[in-house]
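None of the figures in this text is laboratory data; all of them are computed from the coordinates on show. Bear in mind that the values here come from a model prediction, so they are computed numbers and not experimental data.
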Structure P
Amino acid sequence: VMGYAITFLTRSSLTFLMGLTLIFFALRFIDVTWGFAIGAFLATATPVLYHTYHIHPTMVLMIFTLGGTLFFTSYQQPWIPQAESIMQGNGWNPRHLRQAACVYAGVVILTLMAFLPYWKAIGVMP
């Protein structure tokens with residue numbers, strides 16, 4: 001199943017960037033250890049992506065960083081509960097947190113789309 005998913009995602013650079021980023025966004029709801037499980041998976045998948053599909057490890061790390069820092073809920077980022085405990089409830093409420101997360105997700109997707117031609121030009125994306 002994983003092979004079919006990777007083959008589908010690597011059909012085009014844009015599909016790969018958007019697909020992997022959205023997968024990381026979704027996995028953030030499961031991987032509450034701030035990406036350690038996703039990182040362990042990527043440690044084994046990155047060489048395969050590079051040698052088979054010519055996707056540079058720097059790109060995979062960048063997608064992991066951008067996709068893995070999403071924070072729709074406070075348990076997804078360790079700094080949010082820490083800040084809430086220091087500010088004693090005078091910080092962000094859950095509605096503001098979701099709004100900021102939506103803005104962040106949109107900015108990540110737009111950034112990936114904007115820089116794709118550059119990454120292709122320098123040879124880190126096929």
Structure Q
Amino acid sequence: MEFTPIERAVVDWCAANASCAEVAAQFLSARPTARRYTGVGSYTDLAVPTGISPIPVTAIPKGLDGPLIGPDIVATELELGACTQIYCADGVLTFLEIAAYGDSFPEHLSNVLLERPQA
């Protein structure tokens with residue numbers, strides 16, 4: 001299984017904007033194992049190689065389970081855009097959530113722009 005283009009862009013953005021080396025390493029080595037579309041977004045399960053350094057609890061805003069906040073997504077097909085969150089278990093990435101701010105999220109997007117989320 002491969003990342004979709006939007007998932008790949010989100011994962012690469014998260015690695016490039018990581019708060020520490022362990023976060024970046026996990027994003028760079030993560031692979032998708034399952035995907036579920038919800039109509040307003042998707043959930044993508046992630047696998048990280050065993051033996052990789054866990055993410056320190058200080059790098060995860062809400063403790064070891066996350067979520068880490070990824071970029072906002074802007075695309076012509078999304079009236080209000082979308083957000084991304086990445087969840088962890090015991091300091092290891094487990095799944096990527098993409099959620100539209102509006103009523104729908106199509107499986108394919110064009111002209112995508114990733115932006116740092118507003119605080």
Structure R
Amino acid sequence: AANFFAEAILTDEAIASAAARWAILRPDSLMAVVAPIQDVRFYGGASSRLVRVCKFLSPDTTIDEESITTILLNPSAEETLSVSKFLRLEIGSSPTNMKYQTKVADYLWFSSAPKVNMLPRMMNEY
């Protein structure tokens with residue numbers, strides 16, 4: 001278990017570092033990083049480290065949390081860590097902590113229309 005955790009951290013930091021170095025040199029560019037769902041969901045993996053690494057490499061960078069967009073491709077309920085048939089759209093949510101909740105991703109992309117009962121609600125409705 002410890003080796004898996006260490007490997008995941010090393011991989012995520014390496015991806016974030018490479019992406020940050022590239023993005024800092026090209027501030028008007030667009031970058032796409034393709035990663036497994038488990039490394040993208042709930043702002044995990046390299047995407048959660050990118051802003052910190054950018055600011056470390058270039059303190060005056062304009063790259064911030066709003067610069068990063070996450071998209072899950074064809075997620076299943078299980079891949080969103082749901083224990084039901086519904087997609088889990090966020091974690092840590094209740095009426096008292098809405099500002100601290102973490103959404104599964106900025107966007108969900110389906111190759112074909114998902115079953116309606118898979119979506120508990122629209123993500124941007126509160």
- Item | Comparison of P, Q, R - label where relative contact order in percent (Cα under 8 Å, 6 or more apart) is highest | P
- If helix-only ellipticity at 222 nm (-39500 (n - 2.57) for each DSSP H run of 4 or more, over all residues; to 500) is computed and equals -5500, the structure in P, Q, R: Q
- Computing log10 I(q)/I(0) by the Debye sum over Cα atoms at q = 0.12, 0.15 Å⁻¹ for each of P, Q, R, the value -0.50, -0.73 comes from structure P
